[in-house]
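Just so it is clear, none of the values below were taken in a lab; they were calculated from the coordinates. For clarity, every value in this text was computed on a predicted model and none was experimentally measured. Cβ atoms are built from the backbone, for glycine too; each structure is taken alone.
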Structure P
Amino acid sequence: MKEIWIYSETREGRINSVTYELLTRALDLKSKINDSVIAALLIGHDVPREDKEELIKRGADKVYYVDDPLLKDFVVEPFSKVLKELIEKFKPEIVIAAATTQGRTLMPYTAVRLHTGLTADCTGLDVDEEGNLLQTRPAIGGNIMATIKTQTRPQMCTVRPHSTRPAPADDTRNGEIIDVFVKLSPEDMPARKIGRINDESQEVAIQDAKVVVSGGRGIGKPENFKLVYRLAELLGGAVGASRDVVDRGWIGYPHQVGLSGKTVTPDVYIALGISGAIQHLAGMQTSRTIISINKDPDAQIFKVSDLGIVGDLHEVVPLLIEKLEAMKDEIQ
């Protein structure tokens, strides 16, 4: 059986929800590759049983679990040793991880040790008639989409988080949880975690928000971002931005949406004064509903919008805020 592996990322001992997005990708590939199964690779320490079972409910046919106190926190060297040894032992056909900090660190480090190829930041995965993995990602600054084949095995790639919906849980699915032993020693830990600094610029990270309100150069000046913040606050959402305004220093990098920033898939994405460069579209076009306000009727953003408003955002947004504030007062 050909095994399709997904790396089950954990944070503070629990599985990160981005793992379930990878299972969506794996399920699609499994439907196109004969005699294939999905295996979730789980590396950590004292991961709850229900988390392992959740992987099976979401699409994994088997879970390879490596448990060791040295694996409690992510450090690339011991994690890479585990991944390399398991790949050499079980010989998967495909290995997929999310293009998060962990995935972007672990996968290239391991690919070099295995002397195999790696395609980073994929937005699309498919297979050809021969069962080879087709890995699609933006190239040349996002101006084209390149489809890449890996000649070596395993075929390894990272996928941009929030570029697809998580696989739904199915309580009727059955699978196998396999404990695998990998010998580790303190010498495998050249670094240790001493702490974590969280982004406190907003309560909800843009990747996790149900509503994202983003501002672009059409905002005019940094002081006008108060409109973006107020609208996001009234909608219970997070604030995003285009790369242009981040480069100008109008707002911090954690708010950047696009190829060089975050990929978001909120229920509602509101673009204010954003023209719609392909680099920005790549980071938000999978949002469930896209609403755009721009005074240029030919702005590219309108091509992916469900609702487009051609007008001056400095006239439209204050009216929208006024209506929302009135509604809020009525409810209270």
Structure Q
Amino acid sequence: MLFKPPEPIETEIFAELPAEYRRQGERRAWTDARRGGKPAHSFLEGPSFDREGRLYVTDIPFGRVFRISPAGRFELVVEYDGEPNGLKIHRDGQIFITDYRNGLVQLDPDTGTVTPFVQRRYTESFKGVNDLFFAANGDLFFTDQGRTGYQDPTGKVYRLSADGRLHCLFSSGINCNGVVTNLDESVLYVAMTNANAVWHLGLMPNDDVIAAGTFIQLSGGIGPDGLALTADGGLAIAHPGMGAVWITDRKGQPLYRVNSCGSDFVTNVAFGGPDNRTLFITDAGNGWVLKADLPVAGRPMFSHQTSDPTSPSA
């Protein structure tokens, strides 16, 4: 069966990390391990909007969180001893971060204070948490990636329920990365970077997972990274190494290819703009945030329980 090639959509630069924030030539343990020892000026990840329309992004190797104004101006919120990756803003305004070194942490955006939230399960440390997503009822899903892959298929997916119970849903992932549910929250989509695929995990009320398998198989590049859900149940999939974000329908069929106007290293995505139809993309290679207008809107988090048009997007 022949499928129509995905329609190309071009991006433009929304914001550039200013020169005073670029750590030219500085090495960090994270970049030594993740970037083959190549120095990096920054590595932007974790885009998420607050209710004022300001975009938060993380900088993993240098332990920084930035806030970007609607006009594209960077502001340093905090620099601390950590490796912040995923970032999501709860409906009450609290900011949660998956920190590769420190587990789940919280950030007070007014004071810049970072506090531990969940540092380990029982007495066992995490491998290296990566990304997170809030369900409508406030449950928090997050991935524990570490350096897992086919050589060590032990990546984990956790659910931290709104009442504080931590449960490991899945423990045989191939480099678990971006995470988001489907529209009715019966399925969890997880980017398995080293499998170059997005998997689906069937969610049961008792915390069991059933029918885990491949939902979308990609090719080329490095493998899928950040995910976001569209309003009609499709996915936006950042594909570093390909310089693209794929937009699919709810069945997983590719509709659009959003092309990076910067580097090939696009890491994560967030929907924003007045009608939630603008896709914002972290370009970690250049230290930029790109944007593109899409024919489809993004689905806001907590949309089952709020009609607030400024609610943070998945």
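Tabulated data for the structure shown
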read-out	value
Structure responsible for 17.6, 56, with Rg and Dmax of the Cα atoms in Å calculated and labels P, Q on offer	Q
Read-out Kirkwood radius over Cα pairs in Å, for residues 81-224 alone, computed value 15.3, structure in P, Q	Q
Which of P, Q leads on mean count of other Cβ atoms within 10 Å over residues 25-32, largest value	P
Answer label among P, Q for the case where FRET efficiency 1/(1 + (r/R0)^6) of positions 137 and 177 (r between Cβ atoms, R0 = 30 Å, to 0.05), calculated from the coordinates, equals 0.80	Q
Source structure (of P, Q) for helix-only ellipticity at 222 nm (-39500 (n - 2.57) for each DSSP H run of 4 or more, over all residues; to 500), computed value -8000	P
At a computed 1.00 (FRET efficiency 1/(1 + (r/R0)^6) of positions 113 and 153 (r between Cβ atoms, R0 = 35 Å, to 0.05)), which of P, Q	P
